[in-house]
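**Student:** Listed after this line are the structures, all set down as structure tokens.
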Structure I
Amino acid sequence: MPKIYTRTGDTGETSLFLGERVFKSEHIFEVLGNIDELNSVLGLTYASNESFKKINKIIISIQRELFSVGAILASTKDKGAAKEIPVYEGKVKALEEQIDNIDKKLPLLKNFILPSGDTKAVYFHIARAICRRAERSLVREVAKNKRNELKPIIKYMNRLSDLLFTLARYTNKLSRKKEIVWAKAAR
């Protein structure tokens, strides 16, 4: 049976998807690490969400897509992976449709709300915050290394954070937890 450790990263280098050896300090690994963290928190969200099967189907779909995003980010020099990037325009549209369908079931948002409520909803808020960090690190990667081909994935990550926010609100509604409105503190 193969071992989980390979020792190939012991010198501070690792391989990208196509085998290219690079230092772990390359910015792309910050992006990939943020996406991995997001995927892990979504796993926690899934595990805590046993009663909401439709929401869990959405979570699994997102997790699978995040693996695809990671593969693309780690292999954009490959023409096959680069061909997958334009499909993200359609994936953004699909996320928007999901957001709109769920949003119809929610009360109109008139104020900022605090990340609170049911534990499952708070996990979605944490995932949203990590998604925003992943998006910011991806924006830096695009700007720093002139990787303009990745811009459709930036749009996808932006919309994904909107979906995660919407799922947090929806989870609170299903759990019958009130949203806590942010009110500016009195001076």
Structure II
Amino acid sequence: MIKVVLYARVSRTDQHTENQIIEMKEYIDRYPKFELYDIYEDKISGVKDTRPELDRLMQDARKRLFNHVIFWKVDRLGRSALHTYQIVEEWKKLGITFSITTLGINTSNPAGKFIFGIMAQYAELEREQIVERTNLSMKRIKKSLDEKGYYITKNGKKIKSLGRPKGKKDGKKRKVSGYYRRWSSE
């Protein structure tokens, strides 16, 4: 039996991973040698190199608790080609293969490895295009703020400055020590 784990990710906490998990379980059912070992689910941006469940998956991989990882799309694993390659290279050194259900890619063969490399580059390009479009929108809004002193959103709301709106907790300066403790190595 091949011990298999699933990795599902969505970008926000108000989104759900159920559709990804259902499709990955159906994929497992097509291969009688696959045995589901664990499911890892993150609700965080793929741009982040450290994600709680991905970190746990990598720790379990280093302990050699499974042999194969299944994920839904390349961009679910990561938006950076470099980070994605680092993960894949570590899996390769550990003897762990993986499958991408939507593409039918399985890295236990050379063709699957080649196609995956191309798809990782595409995921990074897609992310860079999202950033480019966001920056263009922000530039347009800033120009309107400079010229008119306000900007009307698509919802009809009038804004007079860029950035997050001030809340009730914004009156005092926040400590950064909590941030450092939260992200320091364990």
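No lab work stands behind these numbers, since they all come straight from the coordinates. Just so you know, these numbers come straight off a predicted model, no measurement behind them. Cβ atoms are built from the backbone, for glycine too; each structure is taken alone.
**Student:** A value of 1.4 was computed for distance in nm of label points 7 Å out along Cα→Cβ at positions 14 and 150; which of I, II is the source structure?
**Tutor:** That value comes from structure I.
**Student:** Once relative contact order in percent (Cα under 8 Å, 6 or more apart) is calculated for every structure in I, II, which label goes with the largest value?
**Tutor:** I
**Student:** Here semi-axes √(5λ) of the Cα gyration tensor in Å was calculated and came to 33, 18, 17; which of the structures I, II was it taken from?
**Tutor:** I
**Student:** Can I ask one more? Once distance in nm of label points 7 Å out along Cα→Cβ at positions 62 and 86 is calculated for every structure in I, II, which label goes with the largest value?
**Tutor:** Top value of distance in nm of label points 7 Å out along Cα→Cβ at positions 62 and 86, among I, II, belongs to structure I.
**Student:** May I pose another question? From I, II, which structure was helix-only ellipticity at 222 nm (-39500 (n - 2.57) for each DSSP H run of 4 or more, over all residues; to 500) = -15000 calculated on?
**Tutor:** It traces back to II.
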